[in-house]
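Right after this note come the structures.
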Structure 1
Amino acid sequence: MITDLFTCTCDEHMSRNLLKQVTPAEIKETFASLPKNKAHGPDGYPAEFFTGCWDFVGEEVTSAIFEFFSSGKILRQWNSTILALIPKNAPSVSITDFRPISCCNTLYKVISKNLANRLQLFLPQAISNTQKAFVQGRLLVENVLLATELVQGYDRKHISPRAMLKVDLKKAFDSVKWDYINIKWAKFSY
């Protein structure tokens, strides 16, 4: 069964760290760490507004973020984004000539970053050693070299039967099997 492939679970210490309440200091620090001069989301408030006016808005913003973490529910307005299409090439004549960029609200960015910071402690155990792309300290080229080694001599006779599969990653990247994702998360058992 597919769930047998996932052996990673949280120990008690890791589970406590993932589930502990965010602190006001963490929230303020997250606002301060957001990049400056970035496009704002639909609410119109860039990160600089919150850091510059923290004495006036900090307590209410912190309370609102606490509410999200205790209820698990986010206001629809916080979750809305502006989708901007940035041209990759000139002239841009096809939809594939554009890169979609989502401009999220600052409060959404803070919540996301706090969640990501918590997950960073857990990810090294959850991510397979064979995952090379998009993992700090690992290079995609490692798997390219491995694939090259596997393909060399593929046409040799008198060895075991074998098969090769080519996957169109452009299409595979655009689809997510949510059942698979849910099974994987359930297996972590925290």
Structure 2
Amino acid sequence: MSLLNKNVVKLIKKVWSFEEAFEIFKMPFPNLIKEAQLIHSKHHNPCKIQISALLSIKTGACPENCSYCPQSSFYKTDIKKEPLMDLEKVIKAAKIAKENGATRFCMGAAWRGPNNRDLERVCEMIEKVKELGLETCATLGLIRNDKQAEKLKQAGLDFYNHNIDCSKEFYSKIITTRRFEDRIDTLEKVFI
């Protein structure tokens, strides 16, 4: 059993020593994939998939300039700007997703990050979606502080999706309205 498998089988580690991380880094890529598959199979039925649904709860006019994103206000696209959705519409969409077999419901918003007022509304959405028996996921951009992260946790958020986008060295070539470190800071805050 490799170092990776031994450590993951014990528990999911939040902090790895440099030596542990370097041992994994040195693994040949096919071996790393095999180890990941073995670990996954120990905890999940390899013949079963999870169905997730994604809803844009706030669309368009994002102040970020991610070069790949049609929701950015920096580019001319056909995306219409829509404000944060009403709770009733989100719940209706979540019910439809569940009826169609989804077990996870993810809510995404096109903004730099939520202000406190919008976060309260999103937390209410999370609570109501949880009441339907669905796992909750959110992709809300940058989380400003630990208090916001704690509110998401208290609302029952199960997963926070936050893409790194690319390597630190290449980051400024595709996004200039935020720093690579801003993304990492959010990941550290929302590590639920």
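Read the figures in this text as sums done on the coordinates, not as results from a lab. These numbers come from a predicted model, not from an experiment. Cβ atoms are built from the backbone, for glycine too; each structure is taken alone.
Kindly point out which one of 1, 2 the value 1.5 was derived from, the read-out being distance in nm of label points 7 Å out along Cα→Cβ at positions 32 and 120. Walk me through the intermediate numbers first.
Numbers: 1: 1.5; 2: 4.5.
Computing distance in nm of label points 7 Å out along Cα→Cβ at positions 32 and 120 on every structure in 1, 2 gives 1.5 only for 1.
Ranked by distance in nm of label points 7 Å out along Cα→Cβ at positions 24 and 104, structures 1, 2 are led by 1, which has the greatest value.
Consider the structures 1, 2: one of them gives 30 for relative contact order in percent (Cα under 8 Å, 6 or more apart) as calculated from the coordinates. Say which.
Numbers: 1: 30; 2: 18.
Source structure for this number: 1.
Comparing mean count of other Cβ atoms within 10 Å over residues 88-95 across 1, 2, which is largest? Comparing 1, 2, the top value of mean count of other Cβ atoms within 10 Å over residues 88-95 belongs to 2. Work out the source of 46 here, i.e. which of 1, 2 gives that when percent of Cα pairs over 29 Å apart is computed. That value comes from structure 1. For which of the structures 1, 2 does the calculation of distance in nm of label points 7 Å out along Cα→Cβ at positions 16 and 160 return 4.6? Computing distance in nm of label points 7 Å out along Cα→Cβ at positions 16 and 160 on every structure in 1, 2 gives 4.6 only for 1.
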